[in-house]
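Student: Some structures to go through are shown next.
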Structure I
Amino acid sequence: MSDKEKHDIDKTVEAENQNHEETTAIEEVSVEERLKDELAKEKDKFLRLFAEFENFKRRTAKERIDLIKTATQDVMVSLLPVLDDFERAYAEISKTKEKELLKGVELINQKLKSTLASKGLDEMSVSTGDVFNADEHDAITQIPAPSEDLKGKVVDVIEKGYKLGDKIIRFPKVVTGN
């Protein structure tokens, strides 16, 4: 073999080695890129699943709180007539001379009110002369205003209104001036 042939063979072998190294490097890069892509996909999948779980926890906690409020609301609404009856009884007993009876009814009334207030029940303050607000009052009827300054205002409060937290559970029933 001549030197030229050896030189050509060496160049061919060298070129093949270089091609093989480039192919191996390309394969290694593509394997690395593929693994990085798979890792990114799995991270994205994990983050989405985590976010969905957090939303689920938040939603169930809110539903639980709403359920407790609803259960409390039903009990409170059913106790409001009892509270009204106590106030009527107190008003009638206060007309008599039986002071001991009056004190007993007053103590029971105060205890009932404080117990309901501790559970979140608040009485809505409405009085004669307040501006009528359809969002907060329930007008049962309108009467001619006894004076000019009572037009469009509350003339009389028939039944008290109550809130449970921020929600009105019974609107105050009022008479408005026309």
Structure II
Amino acid sequence: MGNGTIHFIFTGGTIDSYYKGSADTAVPNKHSVIPEYLNGLALYEKLKFTEICMKDSRALTSNDIKKICAVVEKSACKKVVITHGTYTMPDTARYIKTNLKRKDQKIVLTGSMIPLNGFNFTDAPFNLGFSIAALELIDNGVYLAFNGKIFTPEEVAKDFPKGRFYSMFKAKQ
């Protein structure tokens, strides 16, 4: 594992969920479906997968977030993508940025508003691909990559009605 390997860390969230009945909130899968999806692509980089948990991000505990940070800290990879629920993604990004001791990695958090599996019109594949592309564009640090934009943890906020993130320092679009 090294510079050419991308370490994917899974925590659940809508991207790795399904809808059950008429529920308005997605239910996390028992295990991530993202490795199967990514392994089906002809990516240039090698991929490493670590599943931390499979939870709605509102159910993540402080121990879960500490474990995410610890896995990133110990990773042999310089490129890391963390899939995460959108409700608390900015909070986790800020925690990682504040508490990660090493500064030699490019770390991107992403997710989706619609699950990867079961929907024709889901933002999940786009956000996964954009996150991989973002690793080629960003400097070392912690970022969110979503809907074709790259955000820093300090600036990002979620626009719940529009189902996307925006920069608090720029005019809302």
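Quick note: the coordinates plus some simple rules give every number you see, no bench work behind them. On a predicted model such as this, the values are computed, not experimentally measured, just so you know. Cβ atoms are built from the backbone, for glycine too; each structure is taken alone.
Student: Of structures I, II, which gives 16 when relative contact order in percent (Cα under 8 Å, 6 or more apart) is computed from the coordinates?
Tutor: I
Student: If you rank structures I, II by Cα Rg over 2.2 N^0.38 Å, which sits at the top with the largest value?
Tutor: Comparing I, II, the top value of Cα Rg over 2.2 N^0.38 Å belongs to I.
Student: With distance in nm of label points 7 Å out along Cα→Cβ at positions 54 and 70 coming out at 2.8, pick the structure among I, II it was computed from.
Tutor: It must be structure I, since only it matches.
Student: Can you say which of I, II returns 13.2 when mean count of other Cβ atoms within 10 Å over residues 86-93 is computed?
Tutor: Going through each structure in turn, the value belongs to I.
Student: Where is distance in nm of label points 7 Å out along Cα→Cβ at positions 46 and 62 largest, in which of I, II?
Tutor: Comparing I, II by distance in nm of label points 7 Å out along Cα→Cβ at positions 46 and 62, the maximum is at II.
Student: So, one more: If we compute mean count of other Cβ atoms within 10 Å over residues 30-37 for structures I, II, which one ends up with the highest value?
Tutor: II
Student: Using the calculated result 2.0 for distance in nm of label points 7 Å out along Cα→Cβ at positions 102 and 134, pick out the matching structure from I, II.
Tutor: Structure II accounts for this read-out.
Student: With helix-only ellipticity at 222 nm (-39500 (n - 2.57) for each DSSP H run of 4 or more, over all residues; to 500) derived from the coordinates and found to be -7500, which of I, II does the value describe?
Tutor: II
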